[in-house]
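See the structures that follow.
A short reminder: the numbers here are calculations on the coordinates, not readings from a lab. Keep in mind it's a predicted model, so treat the numbers as computed, not measured. Cβ atoms are built from the backbone, for glycine too; each structure is taken alone.
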Structure I
């Protein structure tokens, strides 16, 4: 039997980190709510409106992304605590998982020229990890949730870029 997600996922545009999005998270829900179950809508609303740290469920792909996020942020805590000379353990979340890739991502973000560039490095790493998670998931619920996680990252950058454009316009009008 075919997956209920086959038609939906095959009709969605491919998301690329450096690309544009054709619809926002809210528009995604509005366009597809008839095709999704209540359980799916609950998970998707959680992705679009909550922090992954607060995820209480058992959906494997969300748990793996949560683990990645916790590991990455804990590595950032280590780097920042050394710079500020403060105790690191009280700022850890979850388990302190060592992964060399977390260290390299955190160092790259730490050495970025600006906070915005650091966020770009971190979100690119998140997007790349979601690409890794998608391997073997093409038309199932995990593929749908990965798509939604990617869409939420891209929508965040859409908002950032619009805010930057607005600030640039305001500055140019002052001169």
Structure II
């Protein structure tokens, strides 16, 4: 098992392990209602929610050697998003990405997600890599497909306040019953 670097450069991006000073920028992204039209209940309304998310990312870095990075354009300082991988139940890498609205439509989410895919594979290649999203989040589904993931599950979204919400799971390989149970819990 390899440990991912805390800073990664891609063609256009600088990915860096978050630090406490990133809180305001990440909160601004997570509190933007335009980014939560697919699941409004998850929008952050208090910086405490963002601090808790960042603590989970930090715990992931400490326990697995991989977590989420902040996303910046190379040569620019503002945080425009975050992306990375988190381990679900010790069985599956969940690839996650969220960019500010101003950064949409330029392939930056794909570029950040490709880095997360690469480092999840290098960190523990025995584990599948997935993207877990709601069906009407078309942009996220497009990124999942663009990074080579294929649809392996479509069904009701357990625990969603919208009873008609449909959960999609994309993966780089078939999931075992135990892996599917972890993802869909």
Structure III
């Protein structure tokens, strides 16, 4: 396994597949982007369950997870925090973008510098690219254990959004807890 450029002091989870346990992440998405409560929402990266799905269901959305990101499942929205494993994360996102038209939108929770790579240029210059939701907090990925050291997140994250039939310049929105 390659060594990350920032050390957190916690043992890493295989493929960096951290569940989205911080409810502010889902709140930032649904407060900023309209997604109907009748929409079918799929987390395409949920082999072991999904914090995103759990939170959406708790808010009365129709949401479920699937194990295989490359499996076709009929949905209105694809919402995921893909595992950040080099070589696979880009393929997962491109596969979801390619489903636009069959689905209304794709929302991916990613580190805020994810779009800086030259190899991802086409993802972010796509006519489907809607833009970003900057979350004005750092998500917590590990449940705190009483008596252990305080969890201090070190990375900023944004939602990257792609929508079918979105032919205008991408937008940047900001969300903070009210």
*asked:* As an exercise: helix-only ellipticity at 222 nm (-39500 (n - 2.57) for each DSSP H run of 4 or more, over all residues; to 500), calculated from one structure in I, II, III, equals -22000. Which structure is it?
replied: I
_Taking relative contact order in percent (Cα under 8 Å, 6 or more apart) as the criterion, which structure among I, II, III has the greatest value?_
I
*Can you say which of I, II, III returns 11.1 when mean count of other Cβ atoms within 10 Å over residues 49-56 is computed?*
I
*Which of the displayed structures (I, II, III) returns the greatest value of mean projected area of the Cα convex hull in nm² on calculation?*
I
